[in-house]
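Below, each structure is written out as structure tokens.
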Structure P
Amino acid sequence: MSEQKDIQHSRPRWHYSPRSTWMNDPNGLIHYAGTWHLFYQSNPSGSTWGNMSWGHATSTDLLHWTEHPVALWHTDTEQIFSGSCVFDATNSSDLGTADWPPLVALYTAHYLPGSERLGTQAQCLAYSLDGGSHWTTYPGNPVLDRGSANFRDPKVFRHGDQWVMVAVEAEHQHVLIHTSTNLIDWTYRSTFGPAHAAGGAWECPDLFELAVAGSDETRWVLLVNLNPGGVAGGSGCQYFVGDFDGTTFTPDRVVGTSLDRRPGPDDPTLRSYDWLDFGRDCYAVVSFADAPDGRRIVLGWMNNWDYAYDVPLTGGRSIMTIPRELELVPLKGGYRLRQRPIRELPGDALAHYELRAGDRVSIGGVALEYRNGVLSLDRRGAGVEDFHEAFGSRQWAEIPGNPDTVQVDVLVDTCSIEVFAAEGMVTISDLVFFR
């Protein structure tokens, strides 16, 4: 790795980025009382990973964000790792009142020296009675403790008359499902995995029901983020489509499991799995709770643990992807996720291309090419690519059906590029240092 000076740049126009502190996984995504809340892994004291707490930002349109004071602070013996938020509308937790039910955050406590739980991770709870501005730590924490060193990232949602939590045993590549009637007392129900890409730690799961385009049908989608072992190298997000009966997730297909911790990006087994994004920089993807109009909106951290500590950007080492709307599309042999930028994004924010076989266009030094049914994005010519040996790279994905032409929508911001091809059937997201 060669030495690089930090690159000064204007703040992203469309993407959330904290002004001065480190940020990684999005946490606690929820729409509440007309406001979108984004909590996230934050180091309140610096621009590198550490002192993990929950930062907080809000928006009315998912594009313009207001940064708020830290929501959940670390302590000397406990770091606040990833998790989720729910609105406990019936006050099932008895942490609010019938007239003023609480917002409830469930998060992973990572215990440090000085704690009797040193070396373990467990699920904890905090609640807010003022719409997310101030939080009270539940005195009975943790609410779910397996005595494990790598049990983390609870995503909680309402299903019928119960709450469901999906969390991971990260190093075993397991998604564990628990249920509760009150968000405090949890009962183990089932385990999913390992399956498909399983060569790295499984993190930040999400499970939700999603409409199938053009029909009244719905299926369940399980997101599983993975590091290392992603399709483009390092961090990535895969997904499974299947059924969920309230206790058990059953995938439609499992086509073998790769336990290679660092398979190459051209590995055919890895390529046979379902990937949310084929770029290098889309990780820890989770969805917003209670999005209006039945929308399912996801957000990811736009970075990769292969080089996240070294990204030479002042104020932009940490950004989120553009929020994306999801739906399922039936294809031969199964279903595929379609992603589009949120409808709030102005139409003129996207550049539109129609690429024929053999076409190649340059966007600020980034090469976008369509050849032999494969769309590729090559950022090796965009400058300062040698700040880390893993950064200068070419990402690619097959376009379903290998059409003669492919429609491509491109969102460019100050330090990022996101490609939505074939009506959102393929996405490629990368950090870029534009010349």
Structure Q
Amino acid sequence: MKSEQTIGTMPQLCLAEKALLGSFLKENHLLQDTSILPEHFAEGRHRLLLRLMKKIHSQSRAVDSVTIALEGDPEIFGGLSYVQELLSYANPERYESYEDIVLEDWKQREKKNILTLAVKEEWAMDRVISALQNMNQAKINDHRSINDELLAVYDDPWCEAKQPPTALSGIAQLDAFTNGFQDGDLTIIAARPSMGKTDVMLHLAKQAGWQRYLPVIFSLEMPAHNITKRLIASTGGFNRAKMRDPYQHLTEAQKNHWSTVLGRLNETEIQLFDGSSQSVPMMRAKLRKMIHEFPDRKPIVFIDYLGLITPNDTYGGNANQQIGEISKGLKAMAKDFNCPVVCLAQLNRSVEQRQDKRPSMSDIRDSGCVEQDADMMILLYREKYYDRSVKNPALELIITKNRNGPVGTAHAVYNENTGEIKDADHQRAI
């Protein structure tokens, strides 16, 4: 929001500082992530309070009004009532924007201080420039020297390469094209409604979980209990119609298999968020929390689906601009958290008008910048979807964009009754 990016008055800055401190109190793990230092705050008591909070957190203790009272003198901060009041300003989902506000204001203050001191002490111009550059390094850690990069690859021709781990799909032909889902990559999986894209997503999430990744699913369309039923049905090979009342409809053999299926699914550690109105900043906040709760697992994010993500701006109702903002946000999330992000998308009706109904990238609804931002695009096609007389359960995964490899079509088998995905040779995946 514009007002949050341009700081002109102390009340605005004070609110941002309060919101940051409140967010730290509410979500202690943010103290480990933040680049904000006590000296970045304009208000003295906020500097003292952040210094104390960081000290308590460094001792692996909970940061709250009790530990603050025990460790310091609350009267310095305005009393415990003020510490409690800070919680009312907490909004961890907007934490990054508050950081930007505080840092930007600190930079403006520092710039004035540097220029004032430079005039007073008659600094040389190179000293002024150096001081300003050092100030601007706050929250900038993306610098790489070519010397260091070349040194890192110097021995590569004589050493066997260690391939970075990737989240394999368990579909041999797809993995041959992609070598799995890569860290920092945004993948878009698009299809017409009821083509099977949610089942594909759940298949990929299970495979990733069984490979010790942490699958984080943002289901904006389907509630968590329905997602859970789908996972059980596809894993156990149960007809989804029976999942409406397992007691009545499952056979004795299936009931005996039930606990094994649930145990197998439990190993995936899938995390579900099924709020209907979620923005990219909200997802980032929830993902950050999951990373701290499961430090031994690399996250992989799945989102169902692109068109339901809430944009930060309405852009006057311009859907292309809204989707463009969201796709850029998803790519930034993949890069910032260094994890794969897989997002489902709908195809528009134009595909239905063609003789060959296999989709192309231009069929993505309100595509905007999606084609540009995505590292990989996979479009789903089933002949049986358009001709119910066809008995072939084949599912085509058409890779139309792949920054890390070739494009082409991978084949799998889809059971629309159970939601199970198998390899093209009808073998179960991992």
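Every number here is computed from the coordinates shown, using simple stated rules; none is lab data. It should be emphasised that the depicted structure is a prediction, and the values quoted were computed from it without experimental measurement. Cβ atoms are built from the backbone, for glycine too; each structure is taken alone.
Things worth noting here:
- Structure responsible for 19.8, with mean projected area of the Cα convex hull in nm² calculated and labels P, Q on offer: P
- Value -13500, calculated as helix-only ellipticity at 222 nm (-39500 (n - 2.57) for each DSSP H run of 4 or more, over all residues; to 500), assigned to which of P, Q: Q
- Among P, Q, structure where relative contact order in percent (Cα under 8 Å, 6 or more apart) as derived comes to 13: P
- With distance in nm of label points 7 Å out along Cα→Cβ at positions 31 and 295 derived as 0.6, matching label from P, Q: P
- Identity of the structure behind 4.2 (criterion: distance in nm of label points 7 Å out along Cα→Cβ at positions 71 and 359, calculated), options P, Q: P
- Test item: distance in nm of label points 7 Å out along Cα→Cβ at positions 47 and 391 calculated as 8.0, pick one of P, Q: Q
- Value 1.9, calculated as distance in nm of label points 7 Å out along Cα→Cβ at positions 23 and 79, assigned to which of P, Q: P
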